Structure 1
Amino acid sequence: MSDVGTWAWAQRTDGRLGRRDRATLIGQGVRAQLARWPSAWRGALLGERVALEPPVAPDSALALAAEERVRELSSPQLHAHCLRTWMFAALFAARDRVEHDAELLYLACVLHDLGLTEPHDRGDPTAACFAVEGARAAHAFVCSHGAPADRAHTVAEAISLHLNVTVPARLGAEAHLLGKGVALDVVGRRLNHLPRAAVAGVDARWPRDGLVETLVPVTRRQAEIRPQSRSALLHRLGFAKLVRGNPLAR
């Protein structure tokens with residue numbers, strides 16, 4: 001079984017995809033597309049049957065420092081994307097009753113695109129993937145604030161995994177929920193699994209104006225400068241079209 005995207009894989013490969021890794025990700029993409037059809041009506045029914053309260057961000061010193069750091073380094077569009085990702089991830093956790101560490105989920109979501117910010121754009125010459133570079137930067141950030149190594153590891157692994165099409169629960173609740181939050185915000189995957197009012201509340205709190213115009217060029221550039229990365233593979237598989245076709249972007 002391929003361990004593509006995990007922290008161990010990232011440390012071993014620096015984010016370069018092998019043949020088995022590519023096959024794993026392509027298989028995930030095919031299964032994700034096939035799952036969209038039967039789940040659309042079922043997700044809509046389930047999503048409307050639940051009432052979810054807006055999530056409340058952790059107020060720990062580390063959580064506040066992480067949000068401040070991302071706000072300083074990111075464009076307003078990228079910053080808002082990270083916060084929406086966290087809100088969607090937390091809503092999925094509430095809807096599906098997924099036990100998780102609220103601070104770690106927040107940190108993973110807020111910091112997940114550090115690799116797309118200027119200080120971490122090939123600041124690590126060994127990283128062949130922006131998610132791997134971002135995961136390493138997040139690991140260093142969490143450790144620098146005195147958090148135990150195992151907590152930094154959880155955040156870094158979730159961030160490293162977020163470029164996978166699917167992140168199964170067996171790889172950790174925080175990574176699984178981050179994957180769901182990212183997929184919903186970027187391409188609208190599982191949109192019908194959450195109540196419409198909850199989704200509208202997220203977009204009202206952190207408007208998505210300019211996300212498509214921001215995300216497509218920066219990830220395409222990553223695909224060009226890091227041709228062995230997951231970003232490059234995703235763009236070859238039609239990532240830009242999926243982003244532009246996100247129902248939330250209309």
Structure 2
Amino acid sequence: MKAHIRHAVCAALAACAVACAQITVACAANMQFAMQGIDSAFAKQGGSARIIYGASGKFAAQIKSGAPFDVFVSADMEYPDSLCAWKQAVGKPRVYAYGKLVLWSMKPGLAARGIAGLADSSVKAIAVADPARAPYGRESIRALKKAGVYDAVSRRLVFGESIGQAAQYIVSGSADAGFCAKAIVLSPRMQGTGAWAEVDSSLYDRISQGVVVCRYGADNNPSLSQKFVAFLLGEEARAVLGQYGYALP
């Protein structure tokens with residue numbers, strides 16, 4: 001192959017590699033709807049990300065075991081901080097949003113009664129995300145305890161692996177009511193489905209949601225990983241987050 005042709009082919013392949021580069025993002029389930037809009041906007045700026053949703057604690061454990069995630073979008077700061085301590089993330093985790101907890105039900109009037117209404121014996125099942133893996137689940141349990149009804153309802157709690165699974169229990173009617181992320185009930189898919197009420201923020205700790213570049217991303221896709229984090233922290237993504245009810249740092 002002539003030198004000038006070989007150089008042209010190499011340049012084309014290099015350009016294709018850049019254009020086709022894609023990162024894999026481990027993303028907390030509460031962000032599943034907001035992230036769709038953020039990812040779409042990121043793609044318009046030339047970025048490409050494969051988003052996988054689940055419980056933050058489960059992702060943290062997988063990343064510590066070497067799972068090839070480039071970026072971790074958590075539902076709290078504790079898990080990203082733990083990855084840094086394990087040297088499985090680089091840089092300092094950044095808060096991108098503050099989450100809000102809601103009580104949600106398909107049964108008319110139940111959510112409006114608030115947490116105290118869950119103590120009624122007619123409420124047979126209450127959906128909560130696994131507090132050991134999902135920050136929203138952890139804060140749901142805290143809210144129940146601070147409201148003084150945990151002992152009355154503890155045997156009726158139905159745990160989902162993530163806040164997304166807890167939402168499925170509520171929507172399907174498998175649970176009479178449950179705790180969910182405000183971002184999920186505000187999503188176009190869920191708007192008008194059942195009724196919800198915000199949980200008094202004094203009943204739970206502020207849900208500071210953090211993002212960090214994983215060690216894998218820093219080693220294999222540093223530029224695109226950093227670009228994604230910068231985009232999530234930027235004005236365009238902040239506008240989307242605001243639409244989904246998140247408070248912004």
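No value in this document is a laboratory result; all are computed from the given coordinates. Source: prediction; values computed, not measured. Cβ atoms are built from the backbone, for glycine too; each structure is taken alone.
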Original post:
Hey, mean count of other Cβ atoms within 10 Å over residues 127-134 derived from one of 1, 2 reads 26.1; which structure?
Top reply: 1
Original post:
Suppose you compute mean count of other Cβ atoms within 10 Å over residues 95-102 for every structure in 1, 2: which one lands on 14.2?
Top reply: 1
Original post:
For which of the structures 1, 2 does the calculation of Kirkwood radius over Cα pairs in Å, for residues 71-190 alone return 15.1?
Top reply: 2
Original post:
Out of 1, 2, which structure matches -20500 when helix-only ellipticity at 222 nm (-39500 (n - 2.57) for each DSSP H run of 4 or more, over all residues; to 500) is calculated?
Top reply: 1
Original post:
Where does the value 1, 7, 14, 17, 17, 13, 10, 8, 5, 3, 2, 1, 1, 1, 0, 0, 0 come from, among 1, 2, when P(r) over Cα pairs in 5 Å bins from 0, in percent is the thing being computed?
Top reply: 2
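From 1, 2, which structure was distance in nm of label points 7 Å out along Cα→Cβ at positions 87 and 111 = 2.3 calculated on?
It was calculated from structure 1.
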